Structure I
Amino acid sequence: MKSKMKLIAAMRIWIVIYPSITFFLYLFGAPLAALPLYQRTFLLTITLVPWMVFAGLPFLDTVVKRVTARNRKAV
């Protein structure tokens, strides 16, 4: 059961982080390309970690709860 919860947590994080990184690099990839790798990584993480913790994952949880509640009402 514990490994199933870890897998679900990993999937939740991936569902938010993949599009977030893609969008961030789409917007800022060209200007950041001139910076060294460690600076690009720092800017990416300092921006996206708070996004994940305070907005991305809570938003995903809200969406999942609403969809789950609709499915329970339909049954």
Structure II
Amino acid sequence: MSVVKVLEVMSNSTKSWEDAAQTAVTHAAKSLHNIKSVWIEDQSAVVVDNKITEYRTTVKLSFEIDLNEKSKK
């Protein structure tokens, strides 16, 4: 049996929403293992002088929990 948790993360980028999502995954992977998927929940942007200067995204990361042998039995 596997256990999957979902973690909501907010991220930003000056390049794109895709880059903001990748930044969220890259940063979360420093402390989470077994990330299985990402769901883009929300996107927004900051506009300055009629130009987008920052892309923001809220993502939900799903990751599988490592179960030790004792809890598997």
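General remarks:
- Of structures I, II, the largest value of mean count of other Cβ atoms within 10 Å over residues 19-26 belongs to II.
- In this comparison of I, II, the computed figure 2.9 for distance in nm of label points 7 Å out along Cα→Cβ at positions 35 and 51 is attributed to II.
- Computed -29500 for helix-only ellipticity at 222 nm (-39500 (n - 2.57) for each DSSP H run of 4 or more, over all residues; to 500) - originating structure among I, II: I
- With Cα extents along the principal axes in Å derived as 60, 20, 12, matching label from I, II: II
Taken together, the values in this text are just the output of simple stated rules run on the coordinates, not laboratory data. Everything quoted here is computed from the prediction, not taken from an experiment. Cβ atoms are built from the backbone, for glycine too; each structure is taken alone.
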